[in-house]
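Okay, got some structures for you below.
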Structure I
Amino acid sequence: MILINRITILLSLVLTGLLGANNRDCDIITCGNQSIQPGQSVQLWASGADYYSWCPAEGLSSTNTANPIASPEVTTIYTVTGYSSGDNLVVNGDFESGNTGFFSGYTYQSNLGPAATYYIGTDAHNYHSNFYGVDHTSGSGNFMIINGAGTPNTVVWSQTINVIPNTDYSFSTWVCTLSQYSEQYLAQLQFSINNVQIGEVFRSPSNTNVWDNFYEIWNSGSATQATITILNQNTQQIGNDFGLDDITFNNLSSCESSSQLTVFVGESFSVGSIVAPSPICVGGSFDLTEPQVSGGSGWTGFWQIAPSENGPYNTLVNNNIPVSYNGNYLRYAVVYDGILFYSNIVQITVFDIPVVNIVAEDNQICEGESVVLHAISPNNTGLDVGDILCTDGSFVKPTNWPINGKTAKGIVFYVDSSGEHGWAAGLTFQTGYQWSTENVDIPTLPNITHWRDAIMDLDGYGNTQKIRDFGNSTEYPAAWSVDFANGWYLPAAGQLNVLYGVQVAVNNSLNIVGGDLYPISNSGWRNASSTEWSYQYAIGVYSDGDVGFTQKTADYWYVRPVVSF
């Protein structure tokens, strides 16, 4: 099977690290070279970093966003610099600790009827009947709820932070509007550091409960402290109401990389998308269909392949893909008027030729009866499905059990081609767990909304780590119920799919060691995976091996941990 990792356009130029050998690469990806006709515009974009800075400014709608609009009058080479930020240095920037850690010239009170007042809360409507807005991050946390002052230069929020001289920092905050009035009443926020304004005056969004982001990059120069100040320069008494949340100030010196792209102004030219080739096994080949190329003439095109998405790319000599290309990336490159243009990128996967054994649930049946068959990948080099993992790290064949001095720990349900590594399931189920106690999307976990994609998620350990990093044992009982410190984790949906495919062999061994058997048919059974479907649902595997979604907050999840060896 060939997996599409990400459809995107990759910049051809090699990324350049600017800070030294100790700084990791930001791995910036851009939209690549673009072509427009005179007077037209094109959307540029970059990804792979936390903050961005574009230059030159000519022809750009903004220089400090990930996706500016470019409208140059002549062909222009743009450089985008991406920054990866360190820890947030602002104390209580998300206001979850309440009214502490900062200074304000406004009055703190829960009645926000008067101007120049503020309160830290979860829902602005609780403190003013005409205010509408909730926390930026989750919708249920705290944020700073503000009735704007009628006096100019009144400090809304301020904090002093120690900084390192001659170092880049990023300042960012999220702003929302709390009451719906015309544009002239919107808050006009001025941000300054050490009494020097940074960026343009920022107007709050036109609609209520919509959050917009302000950020600027600031260099400390000779300063050892940064006093950050937020002022509201709109002195209207009506409708000048806004919220602040997730204020951050980060050291950017940990990573800095830049890339270039060209916006060609002339005859419009573009390269279309390529289609992922059909799945192949080692030694096979596939046909590559060139993408649609629009505009221009006299261009030359060729296929390129690279071991990583960011290159380096080499010309593909022929369409025969050896197993060494497993996980490589393909794209189509076109040279037009001396400028390189690229298609999207697809990732290829080359599998070893599979060998499968067939196992029957019953070896003797009568004429007219039926029997369930299971396909099991054999392993002729050592371990196999159904082997017993012991607490001392050794393995015992089920036909040799029991052995004095050996205690079972798990049952092997997958072994890789080396015959030495794979996955083992725990001996017992834990029942009655919730996946989570509230419906919240975990931003570091991808939302997988189709069973075909879910069964390709095999990183249960990484998923469990992300869940536990995001919330505690009260909030995410299933992921915290496993003995993670000793290597156990909540399996991914793909791992459970593999396990249920060999559940007969696993059950045979579980029966030998006295473990909890997997049910063959139980409509109420939901084996919890660490794969997330959405903010409300997670992937569960049913007793018949079917993959589906189940409410996270349901209290009938079953948990059987898995360990890698």
Structure II
Amino acid sequence: MASPSLEIPRGKRTRKYRFFEILPGLMSYGAIILLFALSWLDPVAGSIYLFIIVTSTLVKAVGTAYRTIQGYEVLKRAMRVDWHRRVADLATPHMSYERIRDDDNRSYHFGEHVENLRFIAAMPDSYPNPTDIYHVVIVAAYDEDFAVIDPTISAIDRSTFDSDRIIVALAYEARGGEAMAATARRLYDKYQHTFRDFVLIEHPDGLLGEVIGKGPNLTYAGHYLSKYLQQHRISSANVIVTTLDSDNRMHEKYLDSVTYEFITHPNRERLSYQPVSLFMNNIWDAPAPARVIALSNSFFNVISTMRPHALRNFASHSQPMQALEAMDFWSKRTIVEDGHQYWRSLFFFRGDYSVLPIRIPIYQDAVIGETFWKTVKAQFVQVRRWYYGASDVAYVGVRLFTQKSRRPVPFWQLFPKFWRLLDGHITLCILAPIVAFGGWVPMIMNMSAHTMVGYNLPNIVSVVETFASLGLIVSVLVSFRLLPKRPAKYRRGRSLLMLLQWILIPVTSILYQSLAAFYAQTRLMLGRYMEKFDVTKKIIKADKQ
């Protein structure tokens, strides 16, 4: 079982824990208030403060543009690799090394593949054989229809990895009622002979110590599967577990890519494997605001793969079963179990843990509701849940600022991670409104701001914003490369809308970034904890006849 120190407290928190829960919101509100206070006291000071923030936006925009292009090229290159053949090479490393070391076919292998073969050939006992590797894929479901879940499992079936070593578990909630149970049975009937096994795991409702969320469901399934592997004499040391939401469709090369990285990294138990989440399944069907959010989040995930030092678990990811068993799987006390799993793993392994980017996509749905306004609401509910990840600031902070003997990770190793976590959540809150409206604050707050600096500040901010928009232009261009083929049911005019939709960026940034982040942080400040996972309703739009 996991150590109690890994768990998030329930009920009354300590003063230190409450301080760190309040800290993100305190700093976010404080950053906005500071602009008004400085502008009232001294418009020049307010202008300098604003200029620093806006200039940092420009720097980040340039970095975003560069990493977007770089990440897109790396993603495309990784998708061209024959990962299945690479994995097969690992079974006979010496022979494969001799065969391909002088091969110039770069679409088949990168230079590091040759080096991996050389290392494995020299120390074969340190690396598992590819034929001994199994994949367990847990598909988490609540009350989704057959039409939503079926494409997810069908995508697993199309994997280039050997289906005889894939075990699919449909982990569904008893709260979903008889309709969900009937969907589970229908899926079992269809796929029971497709993989090594297809198992149904119903998570009971109301178990002690659990929030209403995905983490408890996954953990319940994890315990079930751990016993399953023992009964079938499959070693946990050779099993990789991948978690999927009901609308996730993994690329056919994903499992082979993870297998390759798992085998070639000696420290494999202390790694998790993070794919690129692209919200593209239904992107042509989604309303414009939802499309902008989906594409923006897709870009963020592409960029994140180019910053491995800052990469954390998000949405679907893979982790060795042996590690999951040791740390009692996922947290049952948070609604953001994916990002929290990074910190949970980091502390369990006392700092010897990292997230390895897998440059192969898993495709997810953009938000679509039954009506436009239901979509707008559902999108807000989804992102406020994501931004409740600010709750991890307290989880990390209390462990960072504690006695050295009780600290799970050395201070100077953990502090940069803590700062990036805190800074990221503050930036989510303040950046959009300050960039949009901050240029007028010094003049509004102090009539003496009608100096040369105060008068020209809105124009200066406008110029900086213009340069910063170059990052947006790059994102727009890359978005058209990432988009799936336009469905036949839509005319060419739909492509024009895909271009015009980007004028919504100021609105979506404030509504779905700033306000959603402020909402989550305010809940934490007030101690009104979010302990229910608000499931995003999945709607499938039928093709026009």
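For relative contact order in percent (Cα under 8 Å, 6 or more apart), which structure out of I, II has the highest calculated value?
II
Going by mean count of other Cβ atoms within 10 Å over residues 159-166, which of structures I, II comes out largest?
Of structures I, II, the maximum of mean count of other Cβ atoms within 10 Å over residues 159-166 occurs in II.
Computing Rg/Rh (Cα atoms, Kirkwood Rh) gives 1.04 for which of I, II?
Source structure for this number: I.
Of the structures labelled I, II, one was used to calculate distance in nm of label points 7 Å out along Cα→Cβ at positions 191 and 407, giving 4.5. Name it.
II
Just checking, which of I, II has the largest value of Kirkwood radius over Cα pairs in Å, for residues 423-502 alone?
Answer by largest value of Kirkwood radius over Cα pairs in Å, for residues 423-502 alone: II.
Using distance in nm of label points 7 Å out along Cα→Cβ at positions 247 and 535, single out the structure from I, II with the greatest value.
Largest one: structure I.
Assuming -18000 is helix-only ellipticity at 222 nm (-39500 (n - 2.57) for each DSSP H run of 4 or more, over all residues; to 500) as calculated from a single structure, say which of I, II it is.
Answer by label: II.
Quick note: the coordinates plus some simple rules give every number you see, no bench work behind them. Only a predicted model underlies this, so the values are computations on that prediction, with no experimental measurement involved. Cβ atoms are built from the backbone, for glycine too; each structure is taken alone.
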